[in-house]
Structure 1
Amino acid sequence: MQTRHIFFDGGCGFCQRAARTLRRLDWLRKTVQHDIVHDWPSIHQNFPQLDIDNCVRDMHVITSDGRIYRGFDSYRSLAWVLPLLWPIVLLLYLPPVRWLGWRIYRHVADNRHSCEYNPSK
């Protein structure tokens, strides 16, 4: 199983709660979390392919083989390494589920608050 690097907005309370939930579900220790607001210089150095504005807009996941997922697709990627989500992995890949998942994700992401975003940090 591959390791997943999760990039989340640490200045957003909703995102912080989602990150905590994902950490609790990671029984196999297959994820590494990165707070883009508070750790951006280190993230940018280690993952230069990421753009801070895109990471603030959408959660990103990078697999150990370099594939990048964002938004709802990042959650689908995480389902492969979080045992509690294994029963629904295939369901997440059905076209109507992906379409609905992206609509819900976009609505939530666009209506949350990022109170600490400052790219110069």
Structure 2
Amino acid sequence: MFRFMIRDVLWLTVVVALALGWWLMWRSLPDYAKASGSISVAGSPISDGRVCFHSADGQIIGAQVVKGQFHIHQAPVGKFLVTIDGEGVPPKYSSNKSPLSIDVRKGVSTFNFELR
């Protein structure tokens, strides 16, 4: 016959509370996605530059553009305004009034920007 002691009940309570705490913390982590793509101006990839995703709450995620390609490994899921800086990029794409916007979805998102 097995008898529970108060010590056993206390340890079980601690273990259940820790497991519940870890599970709640894991559930509260934001969703992230991978975002990548290409940027070209008049059909030619930009050689060097920077792309930034601006969220409505003020968060900015950016990446270097190398040979027309960019990769962001942990982009939050959501809608963003996109700004692009680089040689040959028209000024309208580098301001907060950029006409570019995207919707990053969970998983892998690919965005190809052809600027004029």
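Nothing in this text is a laboratory measurement; each read-out follows from the coordinates by a stated rule. A quick note: this is a predicted structure, and the numbers were derived from the prediction, not measured. Cβ atoms are built from the backbone, for glycine too; each structure is taken alone.
Comparing distance in nm of label points 7 Å out along Cα→Cβ at positions 76 and 92 across structures 1, 2, the highest value is found for 2.
To which of 1, 2 does the computed value 34 (relative contact order in percent (Cα under 8 Å, 6 or more apart)) belong? Each step should come with its number before you reach the end.
Numbers: 1: 34; 2: 30.
Checking each candidate, the match is 1.
When you work out distance in nm of label points 7 Å out along Cα→Cβ at positions 20 and 100 for each of the structures 1, 2, which one comes out largest? When distance in nm of label points 7 Å out along Cα→Cβ at positions 20 and 100 is calculated for 1, 2, structure 2 comes out on top.
Starting from the value -7000: which structure in 1, 2 was helix-only ellipticity at 222 nm (-39500 (n - 2.57) for each DSSP H run of 4 or more, over all residues; to 500) calculated from?
Working: 1: -12500; 2: -7000.
The read-out comes from structure 2.
When distance in nm of label points 7 Å out along Cα→Cβ at positions 4 and 84 is computed for each of 1, 2, which one produces 6.4? Only one of 1, 2 returns 6.4 for distance in nm of label points 7 Å out along Cα→Cβ at positions 4 and 84, namely 2.
Quick one: distance in nm of label points 7 Å out along Cα→Cβ at positions 36 and 68 came out at 1.0 when computed from one of 1, 2, so which one is it? Intermediate values should be presented prior to the final figure.
Working: 1: 1.0; 2: 1.6.
Here the read-out was taken from 1.
Here Cα extents along the principal axes in Å was derived from just one of the structures 1, 2, and that gives 41, 30, 25; the source is 1.
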